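There are structures below to look over.
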Structure P
Amino acid sequence: MRLLIKFFISQANRGYLNGLASEFNESTNSIRKELNHLSEAGYLNKFKDNNKVAYKANVNHPMFEILQKVVFKHLGLEDIIEHVLAQMGMVKEIHLISDYAKGLDTGLIEVLLIGDQLNTNYINNLEQKLEKLIERKVRFIISNRIATDQKSILLFQR
């Protein structure tokens, strides 16, 4: 599942065999086997990048959107969006940032909320409720804009 999270949380994510093995603390052989299976099935594109073999999600595969939804569901991102929009106030955008935006399943989901007059009391209580629901730590960051140099995945936009 870690490779699916890595590549399907954001279509911009890419990886190399050795880097993925280090990132996941696995042998290159086991990662190679999984990468080969996923690329043979057409889920990943395999390409040369500076004399290295790189992989990224095949966005043209008919299952791409379904796999991305499965990853979002697995991580609890759909639950986060649903709860945030329920009573948060005027949310303009919801962004996934930090480790999960990079495709790393570290257990801490950081969500950037962009909007005016957001219900901060609700946000503080929501973190604990969501942690129990999705079994991952959740941290909300409130702002009126996103930093231009910050890697993020747009989850919702009004």
Structure Q
Amino acid sequence: MSETNIKRLKNSVAFLRVLIGWHFLYEGVTKLFNPDWTSMGYLASAKGPFGWLFSAMANDSIIGVIDVLNWAALIIVGMTLILGIYERLGALIGIVLLAMYYLAHPPFPGIEQINVEGSYWFVNKNLIELAACIVLYRLPTGAHFGLAYIMNKKSKSE
């Protein structure tokens, strides 16, 4: 692959990283500042092979902790991906979150879809964004475009 094509690939992946980071950050911040938001309904209505696990997470005694972990993880993923620092960790946390969202309401034939947007068959937006986070994990671009690049450039000039 030519150097020009490598640079184009890095630019494209960095752009994808920032967009996904924005999505995670926005979702986390809106949950944080919405006093009425809770994951209770989403978890309690979970279907599929892991429905029992997500229903257990909707328990009144732990739902507050689950909610804080959810919005905090979303914000952490968003910040790491937008800024281009610790992006592999951010992508990994994003993969775990998206896998949980996917498995809570899997778009499998024969499973009733409740509390989800759209009508899907095996592949939904959570699975697609999960796959994109795998790409971000495998091809980190913070040293090309992000805070890691700025920090590296600053340390070289000193």
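Each value in this text was obtained by applying a stated rule to the coordinates, not by laboratory testing. Keep in mind it's a predicted model, so treat the numbers as computed, not measured. Cβ atoms are built from the backbone, for glycine too; each structure is taken alone.
If you work out relative contact order in percent (Cα under 8 Å, 6 or more apart) for P, Q, which one comes out largest?
Going through P, Q one by one, relative contact order in percent (Cα under 8 Å, 6 or more apart) is largest in Q.
If you work out distance in nm of label points 7 Å out along Cα→Cβ at positions 118 and 150 for P, Q, which one comes out largest?
Q
Taking distance in nm of label points 7 Å out along Cα→Cβ at positions 6 and 70 for each of P, Q, which is largest?
Q
Suppose you compute mean count of other Cβ atoms within 10 Å over residues 78-85 for every structure in P, Q: which one lands on 22.0?
Q
When distance in nm of label points 7 Å out along Cα→Cβ at positions 30 and 54 is computed for each of P, Q, which one produces 2.6?
It traces back to P.
Here distance in nm of label points 7 Å out along Cα→Cβ at positions 86 and 102 has been calculated and equals 3.2, so which of P, Q was it run on?
P
For which of P, Q does Cα extents along the principal axes in Å, for residues 46-93 alone, calculated from the coordinates, equal 50, 22, 17?
Structure P accounts for this read-out.
For helix-only ellipticity at 222 nm (-39500 (n - 2.57) for each DSSP H run of 4 or more, over all residues; to 500), the calculated result is -12500, so let me know which of P, Q that is.
That value comes from structure P.
Once FRET efficiency 1/(1 + (r/R0)^6) of positions 14 and 110 (r between Cβ atoms, R0 = 41 Å, to 0.05) is calculated for every structure in P, Q, which label goes with the largest value?
P
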